[in-house]
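Where a number appears in this text, it was derived from the coordinates with a stated rule and is not lab data. Treat the numbers as computed from the prediction; the structure is a model and nothing was measured. Cβ atoms are built from the backbone, for glycine too; each structure is taken alone.
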Structure I
Amino acid sequence: MTQRLEAEGSKTWSYKWDDKSDHDDVTKIYVNYSPNGIESIRFDYVKSGKPTDGPFHGQSFDTYTHTFEINHLKSEHLESVEGYYTEDKGIQAVRFKTNLRISKPIGYHDDRCTKFILAVEGKKIIGFHGSINDWRVYSLGAYFTWTTPTRIEAIGGKVGTKWDDGVNQAGITKIHVRSGQKDIQFIKFEYIDKDGNLRDGPIHGSIYRRGSPHVFEIKHDEEYLVSVEGYYEGDDECGVIQALQFRTNIKTSELMGLNTGKKFRLASTGMKIVGFHGYAEKNLNSLGAYFTPLTPTKSECHGITNNSTIWDHGGFEGIRKVSVSWIPAGVRCLRINYENTGKVEKRHHGLNNNDQEGEEFVVDFPNEFITSVVGTINFGRFTSLTFKTSKGRTSPEYGDRNSNSVEFVLESEGCAIVGFHGWYNVGYIIALGAYYYPMPLPSAAEKLEAQGGAGGAPWDDGSNFKGVRKIYIGTGEDGIVSVKFLYENDTHEIVVGDDHGNKNLLRHEEFGLDYPLEYLTSVEGSYDVVPGSEEFEVIIMLKFITNKRTSKRYGLEDGPRFVLHKEGHKIVGFHGKSSTMLHKLGIHVLPITDF
């Protein structure tokens, strides 16, 4: 339901305008301003995936122009507007805040201005209205609606009773799970609704068997659910969830159940889980989730926060580069390059002269994040700053710490720093705070399509491994007869895969890897029709390539060729089709990282 906030600003008689509320999101804002105030403003919207250009309200002659883009395709939405006005000249300055970041202040204001804020907790802006006078913006109001959660489809079997806890809640407070010897017997969620009331969800599954109970509590005032990982066996027709593990921005639950089968994950970077859906009957067959965008957590500032100039960058996706300039008396300037949906957003605060030292610290985003800042303060000025990252790297100490300096740390456990705010005065940084997001989860393995011929029954070793340790290849007169893979999992246990192909073969050739220093990057192969394959093409040759070497050729080099590979990734699992022969081969891959 749409909520209208009345226009804030000058009550002087003026012409009213209204963009209405029949939009899904605000996508771009144009502001023309001068020393006299906000001369004109325009909003672009999106409706059912189609862009809608709004009109300018006011005039744009002899003005400065500022634009602010909002990427709704990456779940960014407009949350609030902060502004200043006078009765005689209308709106003087505005600043826009999304769930991810804050615009620069646009316009000019002083102590004679009245401040206003357009915001509704838990809702987003989808339209504007207001008034103009003397071709200048005199007031501004907005339309709000609840944010629409993103649905991730249920993983596991699509059998039993379909259930859906819905999206009319703000978060989860408690999770009840009972696990059996081979499956999750039931699951139940306790929610907090959008009015702050506790709500019991129904039980999904069966309560009539003995099992191991598990309870995971979430302190919803400060904690929220960011992901679910688990294991399942089977397919859409007979799948069963075997284990579950829940992760919040603060802690991770125990593994509830057995870590066997195919691994899965319900997660979306920069979002939290607010609801669940799935299928259940005698046990939990599948599980899906609803996500809403997170607002970065804002810390308090360390330092002096009065009689000076405040600045606030808001939160972005990450930080690409930090530059610090200083003199012996203190830190003069802080410059940050942020990641903003594929573009670099540059911000700086303080005094940047050529008579001061300056150095920069480059971050390997998106594989690396700044996780903490260690600073020192003396006589109300910052004397040094040091940055630490998720890769365990530490920057040099920028500045001149002395024996009288007091140390502070900006850090939130399990989180990345994605923005800064603070104060500066007379050319010195005198206060600093940060915005935090939960650290992104390691990438989920990507499944690349199997290559080869038709026929055979599907198989999948899964992707819940760190890497491949050894490969067993069975060859015959007509090429590849069978394959088997040896993996290492997250807990450094060796996992032996099944034989795929002729299971009665007594002898295999082996290709061992010097794991973890050596990892598999690609597989080359060929396939053709051979005697006994019943006119189906089967794989007749395989060759394995690692980051260090290439194996010999196994089988016969004939027929159509294929390559299993993704640039910048390593192979962590295999899938395919087989009978008494190997018909197809595919891979699961993860990004290559050095940590």
Structure II
Amino acid sequence: MAKDYSQLSKEELLEIIGKLESRKKYGLIWEDKPEDVAERAKVELPVLKAVKKLDIQSSEKDPVNILIEGDNYHALSVLNFTHAGEIDLIYIDPPYNTGAKDWKYNNDYVDGNDPWRHSKWVSMMHKRLVLAKRLLKEDGALICAIDDYELNTLGLILEELFPAHDRSLVIVEHHPQGAGSTTISRTHEYAYVLTPQGQGIDGREVSSEEGKWSLKRSGQGENNWRANRPNQFFAILVDEKNRKVVGVGPSIPRDQKKYPLGKTPEGYLRIYPLDRNNEERVWRYNRETMQKLIADDQIEYTKAGALVVKKNGVVAAPIFSVWKGARYNAGTNGSNLLSQILGKVNAFPYPKSLYTVMDMVEMIVKNKKNAIVLDFFAGSGTSGHAVLELNKKDNGYRSFILCTNNENNICEEVTYARIKKVMKGYTPKRGGEKVGGLGGNLKYFRTAFVKRSASKDNMKVRLTNECTEMICLREGVFDEVKATADYKIFKQGDKVLAVYYSLERDALKDLRKDLNKIEGHKFLYCFTLDPLGLSKSDFIGWEDVVLEPIPQKILDVYKQIYEY
């Protein structure tokens, strides 16, 4: 029933007007539906608890990967403390909101008849992408898979949250056989690729025979036309008899309508970047770069009369916007592959092709051998599998962080089970030879909570006692070497971590003695009620140890996220 505004007081009307004035006037506007998991975090602070029986240990030389079981909103909140500004790539495959009850909001499936369906999806995605953005490095990238149902909506969200990123759209033919629809049968889906402005993307490596591509720009983008890049419109000079590229002519000013055609006085053929419709395009490179490429014999005049760039040895091919081929078939390399790994069919609906995800990851972190890849809609664990395969391919040391809930035991029975098998090796369901393990280590965590209380000091004590795993994850140090009532010590490689839980400082002397016995870079997270930090007088002679106050550091992060 519509509200009768004639019955409202002046103050009530002014309040309503104020709210309307403060709302966005353009862009993506939606009715924000409160979400239980976000509301819970305002009264119960998320922490992590280790599930050590599910840890996977392959080799100390391999990186440590992370699997977090729990709602991804809470997992992302924790990661804002442990990994702010440290993620190289976020790859996610969120629910597509098809109306087929493929996801839940506040524990209820969202179907096609829900009038709040799109608002709920936007609320869910927006909250999580806000948290995820804080995790990216300055040169970090985001890839988000999607289909037609929320393609445009997602584009608006990304435009709002990542204005300083270039945004590209890749079309993947993942279901080439189609769905047997009586209308147009969809065979594709999409992936938004966001990279910092001006940061290039390297394609897959190809041999010199593959590594030839047209020197002339094509497509409808603004940068492909003479009007927008006049410095890249000039003649390339070719010795037709010897089929050799010999030089370049001057750049033709934008306002110069006529320019010399045909052959030069020396008999060289002038070739301009004109397409089949005789429209004026541009070359891929400016004159200076082109002259260098010609001098290095990197420009070829083909028998068909085309100019191509050639490279010697192994090069990176361009990334095209349409991905087709058996490699990307989600049936063969998604559902069927998962079935062979887990030994059962229909373990997870619509998993991605392993190679779709692997190629997505590789194009961003190919040259980052120590990259951290985050997937907070981990599902069947394809992204983790892809990182392991990429490490095998190029001897990388990349690691992944996967987050997923455990609805229908997905986390343990699908995500974890898959990662364990591909790390350790498995025998395919169809039989045959065992597939060798890819190696790698994994730490398994579950989200837990610390209730807020009226007493801030009491909450600080309880949070300090429950935050050990978060600190270990933040520092990447997990192996416990000593535990007392007052402190714990952990070691990983050349890094030593101590956590001191007591407000009394009597046991600091014992801790100092224990730390002196261990070599490595040392870090101490020490409990204090003082929001300003630790007292220097308590740590005279601790100059070789990096000191961090807890739980204030955690609370400061959560205050930025939650309203409390």
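Can you rank I, II by distance in nm of label points 7 Å out along Cα→Cβ at positions 15 and 71 and just name the one with the largest value?
Values: I: 3.7; II: 2.8.
Between I, II, the highest calculated value is found for I.
Given a value of 19 for relative contact order in percent (Cα under 8 Å, 6 or more apart), calculated from one of I, II, which structure does it belong to? It would help to have the intermediate numbers written out before the result.
Working: I: 9; II: 19.
So the calculation was done on II.
Assuming 6.8 is distance in nm of label points 7 Å out along Cα→Cβ at positions 423 and 543 as calculated from a single structure, say which of I, II it is. The partial results should precede the final answer.
Numbers: I: 6.8; II: 4.1.
Comparing all candidates, it corresponds to I.
Consider the structures I, II: one of them gives 1.00 for FRET efficiency 1/(1 + (r/R0)^6) of positions 191 and 359 (r between Cβ atoms, R0 = 25 Å, to 0.05) as calculated from the coordinates. Say which. Walk me through the numbers on the way to the answer.
On the way: I: 0.00; II: 1.00.
Comparing all candidates, it corresponds to II.
So distance in nm of label points 7 Å out along Cα→Cβ at positions 143 and 439, computed for just one structure, reads 2.3; which one of I, II is that? Kindly include the intermediate steps, with their values, before the conclusion.
Details: I: 4.4; II: 2.3.
Among I, II, the structure yielding 2.3 for distance in nm of label points 7 Å out along Cα→Cβ at positions 143 and 439 is II.
Starting from the value -1.11: which structure in I, II was log10 I(q)/I(0) by the Debye sum over Cα atoms at q = 0.14 Å⁻¹, for residues 39-238 alone calculated from?
On the way: I: -0.92; II: -1.11.
Of the options listed, only II reproduces it.
Please state which of the structures I, II yields 0 when helix-only ellipticity at 222 nm (-39500 (n - 2.57) for each DSSP H run of 4 or more, over all residues; to 500) is computed from it.
Structure I accounts for this read-out.
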